[in-house]
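Chemist: In structure tokens below, several structures.
Just so you know, all these numbers are worked out from the coordinates, no wet-lab data involved. Only a predicted model underlies this, so the values are computations on that prediction, with no experimental measurement involved. Cβ atoms are built from the backbone, for glycine too; each structure is taken alone.
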Structure P
């Protein structure tokens, strides 16, 4: 699976990119105006791309020169360890991150759209993601893609960290 989207390519992450993608994830999340309680623990999870790639579908965006621009974890269903309580007919998006130097170029939109396309092809009826109120640009992106706020799937993994839910209802592809 490789999808050319504008000036970059969306494809599965390669093992030689695990470390670089982990650092992009940490840099993107740390670039937010606030650092959350437990951020050091979460940084370790963000850096562990090898584990995510072993159990989930990790996609990256690379430019024509092969530079890594960002990545995302597509969660195929509730059996995936990164599912955050997905239902049987749902897919998920986790840890979408774009290098601070590449933000504003449509990379995040392309990564999210590819996850939506994969979920549609898999016959999922909904794709779910979580964000934080501090991720205003990400929230704007998700809403522009048609995601709706779902307070019923909000949660707080540690005191002081509010995770807010979004979902996009999907229709299967027409044959």
Structure Q
């Protein structure tokens, strides 16, 4: 069985992309090796992201906030898929990824931007986790090896649109 490398991108690489990396590496380790990075990394993982992941049984010891430049060098792992998970990162000019990976935008509201009570902040992180887990579940169950590039791109875009309701 083929294992695919996935890079999840966000601006700060402290919450959504970290959640995605951990979910993929924990729940779908047989199919994916996931990484995350940011265009302007915060340098640390949001404490609520770590708390939530630990509560759900994820190993958080290897999670860290890093620059997407680290993945644009020839010595970096070759990515098969690159997903932006925040609207800011989707609009930025990304580095040229070695190997021309398949890309898609899976935007999720930023739980780190939520202000309020600890319970409201925890709820925002839990919602981001739920949305990302649902998308990764659909993605992990696609017949990746048998889909042609155009069909796969269409399905990735459909997964990215999950949960978006036009006004």
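Chemist: Once relative contact order in percent (Cα under 8 Å, 6 or more apart) is calculated for every structure in P, Q, which label goes with the largest value?
Modeler: Q
Chemist: I have -0.34, -0.90, -1.15, -1.44 for log10 I(q)/I(0) by the Debye sum over Cα atoms at q = 0.10, 0.16, 0.18, 0.20 Å⁻¹, calculated from one of the structures P, Q. Which structure is it?
Modeler: Going through each structure in turn, the value belongs to Q.
Chemist: Matching task: -11500 is the computed value of helix-only ellipticity at 222 nm (-39500 (n - 2.57) for each DSSP H run of 4 or more, over all residues; to 500). Pick the structure from P, Q. Please report the intermediate quantities before stating the final value.
Modeler: Numbers: P: -9000; Q: -11500.
The value was obtained from structure Q.
Chemist: Something else: Assuming 15.0 is mean count of other Cβ atoms within 10 Å over residues 52-59 as calculated from a single structure, say which of P, Q it is.
Modeler: On the way: P: 19.5; Q: 15.0.
Structure Q accounts for this read-out.
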